[in-house]
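Please treat every number below as a calculation from the coordinates, not as lab data. Here the structure is a predicted model, which is why all the values come from computation and not from measurement. Cβ atoms are built from the backbone, for glycine too; each structure is taken alone.
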Structure I
Amino acid sequence: MSLADRGSAAGSRPQVHPDPVAARQAMVDEQLAARDIRDPAVLEAMRTVPREAFVPPDLIECAYDDGPLPIGAGQTISQPYVVAFMIAAAAPKAGDRALEIGTGSGYSAAVLASIVKEVYTVERIALLAESAAGRLAGLGHQNAHVRCGDGTLGLPEHAPYDVIIVTAGGPRVPPALLAQLAVGGRLVMPVGGDRFFQRLVRCSRQADGRVVKETMEAVAFVPLIGVEGWSEPGRDQPILRRSSSA
């Protein structure tokens, strides 16, 4: 079953609260804690970050719905449970440096920035990168740094990273991202041979440099476009210009 297919304990549409603080608390209680999200830091961040600030104005009343929402440019803000699940799977800690690939609205970056010391997030679509940067700055997330570019190549100038989260699905884990993962670091990413259906993979770098890979839940994300991901829409084959064992 896909993460996105799991219904809320209170139904497919949670009660709409006039108070956004109450709405966030209900989201945490009904959509996250009720489905075994246990990491206290993740739950607190999800309780604190105003999701309504990251959705289009005409969808604000749907901000805490138990599902993804469109944000323009063919992209989405992920279902709250998926955001929490992926971040919890990466086990972020207060002193960590994190890399996110696929900024989108900036919501996941804001949640991460509420937990870790530093977040670098890469978005290939300039309009989304610009709006996310303004949104994050406006909410006071001075430790979240937005870059526009090919996320499949990461940001080697700020590596290594303790946490890497990829919010788009690729045919395999990009070698460039694995190379930027710190010893003891965790990478979480949707991987699969279908552009719109994947399984979450968690890669952990061991003290001896080996990377241990675990396969987790089935998911459905937009394609990861770039040199070490899928080609631009309209082409059938992924671009895989670098060899990888991952």
Structure II
Amino acid sequence: MSLLRIEKLKKIFGGLVAVDEVNFAIYEGQIKALIGPNGAGKTTIFNLITGVDRPNSGNVFFKEHSLGGLKIHRIAQLGISRTFQNIQLFGEMTVLENVMVGRHSRTRGDMFASAFRLPPVGKEEKTIREDAYEIIRFLSLTSRTNELARNLSHGERRLLEIARALATEPEIILLDEPAAGLNDRGTEELGELIYKIRDKGITVFLVEHNMGLVMEISDEVVVIDHGKKIAEGPPLLIQEDEQVIEAYLGKEIEDA
């Protein structure tokens, strides 16, 4: 049974068909990549999965349960988290505080209890802090724990956004161009991190333009062009697919 499945997903913005009846499934423990030219509809698919946008038709299923009509926070609580193409952090908060924000999606205390600092909330806050420290250690950001997010390097901000997404205890994490702006060493370390995330039992679904990274770490690749799925399969087969080469890969594969 698939962990996440999209069926005949379609999204139209004005007169533009951004996603055109796309179908595919992601299975537990996979690292799956979604690739395609700029403007192909990749981020729109992420937005449709996570509730940022609503499809015109089709549906998204998580463990066979429809996500149709669910709000963003509810989808996150079910076990789906994501990062963004443009890093979105709280710049005036510390690394620890940013991760704790993500962890708060799993809190049980209500607003009244939080406002008056009642004992159950105090215990929960301690647990949240301890869990956030553990995630920070996992991402090798310990030395930056109390640094403001705005003072981090680009690569550290990428890691922090992943840390905040992991803080929601996802079963699947969606990474939107995580290698953007990273140098070769940073990209290599990112690949190692994605393996570590998968080894923790978290399924990974990524949009990425770095074909070297995609072909090295992915179990399967989905290719879309002009909103339509044109190919799906293991990386080696995708590299040899004539339609994919014509639409997208070509020189990228040669240079990877």
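One of I, II was used to compute relative contact order in percent (Cα under 8 Å, 6 or more apart), and the answer was 26. Which one was it? Intermediate results must be reported in sequence, preceding the final value.
Numbers: I: 15; II: 26.
Traced to structure II.
Consider the structures I, II: one of them gives 18.9, 63 for Rg and Dmax of the Cα atoms in Å as calculated from the coordinates. Say which.
The value was obtained from structure II.
Once distance in nm of label points 7 Å out along Cα→Cβ at positions 33 and 201 is calculated for every structure in I, II, which label goes with the largest value? Mind dumping the intermediate values first?
Working: I: 3.5; II: 2.8.
The maximum falls on structure I.
Quick check on the output: 18, 14, 11 is semi-axes √(5λ) of the Cα gyration tensor in Å, for residues 161-224 alone, derived from one of I, II. Which one produced it?
II
Name the one structure among I, II that helix-only ellipticity at 222 nm (-39500 (n - 2.57) for each DSSP H run of 4 or more, over all residues; to 500) of -11500 was derived from.
For helix-only ellipticity at 222 nm (-39500 (n - 2.57) for each DSSP H run of 4 or more, over all residues; to 500), the value -11500 is produced by structure II.
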